[in-house]
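Participant: What follows are several structures.
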Structure P
Amino acid sequence: MTETPLVSISCITYNHGPYIRKTLESFLAQKTDFPYEILIHDDASTDDTREILKEYEARYPELIRPIYQVENQYSKGICNVSGAFNFPRARGRFIAMCEGDDYWTDPGKLQLQADYMRQHPDCAMTFHAARIVTESRAFMKKTIRPYHKSRLVTPEEVIDKPFNYPTASLMFRTDLAKELPGWYHDCPIGDVPIHIFMAAHGSVYYFDRYMSAYRLGAADSWTTSMKKGDPGAVEKRYRKHLADLEAMYGAFDRDTEGRYHEAILSELRRKRFLVELNSNNFSVIREKKNKRYLNELPKAQKILFELRLSHPGLYDALQKAYYRIRGIEGGPTE
């Protein structure tokens, strides 16, 4: 590539064979008036992901820059491989994120976000709405729409939020991404630390436009792996995750000298509430201190939790009837 890219696309893959072609094609479909590069980190996939990546690398050698690991880095304790392997080699002024099982749906996405960030040098990060593609049969909403109009988002809102921002919607400044602190690298998830770090170092803007798809329930995804095994193992996993998040937010609180302390405390209360729900401790929904966080849940989900708590037999019967009527074999997938 002779021109320096304005945007570096960071894509991490692991056993994304069924999805990676759609992901790559969504990158290649972007219509821009600037050059961009595609940085791929494959974490020693054991399916055909590597072969598909090599096929695209051969077709677009000036555009696609892959790393093929021979040993899985995540299993060695490197939680955030994007920050370890892709961000340091990014040549663009901005980094756009998209993992190998998600994809972009709007060919004007990169242009829109990059234009805004060029016009607003104080902007550290932009993001947008996404649609959900569900791999399982769970009851799920179909979109991730954090706000209902395009606007600036305050640091407190970024920290204390009842929803996550779609990873495939993120674009942020490369100079800041190369200064991410130790608590980012130690955290078991990479997107939340990026959100709060960027919010503390510049403005954040949300586009109320669906420009990506989030694939829920894909094999080997973080969400799927968290729910594998018996209930005891699942609960232990979630509580370890909570402890890691508490350490991360504590370090962030110290780094920012307490400027966002109240927002951090509220967010941690929400995280603890959600861990209890994910651990099937549904009695927490009736605790007064959790009323705010219960009301943030979708209405249908609240009704299901209440029904499961008060009438577990009826809940199971209705659920089985629903899947029988729908003609779905095997019932729901958690």
Structure Q
Amino acid sequence: MRPFDYVRPAEASSAVATVAGDPGAAYIGGGTNLVDHMKLGIAAPTSLVDVRGLLSDRVEETPEGVLRVGAAVPNSDLAAHPEVRRRFPVLSQALLSGASGQLRNVATTGGNLLQRTRCVYFQNRAMPCNKREPGTGCAAVEGYGRYNAVLGTSEHCVATHPSDMAVALTALGARVRVLGPEGERTVDLPGLHRLPGDRPERDTVLEHGELITAVELPRLPLARRSAYRKVRDRASYAFALVSVAAALEVVEGTVTDVRVAFGGLAHAPWRALRAEEVLRGRAATEESFREAAEAELAGARTGPDNAFKVPLAVNTLAATLRGLTAEEARR
């Protein structure tokens, strides 16, 4: 590991000024992703700016009914919070499906959103990777592709985004509060994470020095009937081959509203707007669920190792919506 400076500022604005003024500086909260990358030689910050003690670790409801989650809230605390479990079960389930209990106790809300891909070529410095070293090429395009993206890809990158929490937040239409050198701004989900295009090294729209301070969950009665389903190679501590975050409202057998996002299919959590459009106003049936999923996946671009992701995504979405429909019928 290369030597680096460690800084613990007294306030968030000082942390932002420090990182913004130093191209080699990086924020550290829980460090569950960054420290791994430092050990692998993928990241080599000249200084680490510790922000965990500067950011809120509380979940609070605003007078407008918005649930504001501090960026330093541990994943385990957020998953267990009574209001999250009651109003946004999809988020609690997504968090509990990720990593391990020990890591969830350390990982933060802000850091989880900023995870970098687990693509095996990104993590192997001996292989070319445009995300790690722009302009070197993408070994994954012709290499091992079981985990590769099938939506929104480019010739420069086929990596997928690893976060489960971000998929749920994308389905919920959460808003991310950010503090930067020019002040505060809000970024909607989807909208924080980028598709690769010709700049795959940029995971998000954040500029260097900008700091996530909170995530806001809107009032969304629909989300009380929501679920997260994750398909993976083993039962725990594994990243998604395909995942679905969905919320569904059915009245007299008809879908009146729906929210869907996919994980494991793209460089960013994928809000399935086409599937939602197909479903609204349709009968809540297996046929409708599958037609909606197929419409969303119609533009998928697959390789020899990941063509299975398309039917798997269709089956996963149908199973998730089927389960929510049955739950609605029992109410």
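Participant: Thinking only about Kirkwood radius over Cα pairs in Å, for residues 75-154 alone, which of P, Q has the largest value?
Facilitator: P
Participant: One of P, Q was used to calculate mean count of other Cβ atoms within 10 Å over residues 259-266, giving 16.5; which?
Facilitator: P
Participant: Suppose Cα extents along the principal axes in Å, for residues 179-298 alone works out to 51, 34, 30; of P, Q, which structure was it derived from?
Facilitator: Q
Participant: Check the numbers for distance in nm of label points 7 Å out along Cα→Cβ at positions 59 and 315 across P, Q and tell me which is largest.
Facilitator: P
Participant: To test your reading of the models, identify which of P, Q gives -12000 for helix-only ellipticity at 222 nm (-39500 (n - 2.57) for each DSSP H run of 4 or more, over all residues; to 500) when calculated.
Facilitator: Value -12000 for helix-only ellipticity at 222 nm (-39500 (n - 2.57) for each DSSP H run of 4 or more, over all residues; to 500) corresponds to P out of P, Q.
Coordinate-derived values only; no laboratory data. What you see is a predicted model, and the numbers here were worked out from it, not measured in a lab. Cβ atoms are built from the backbone, for glycine too; each structure is taken alone.
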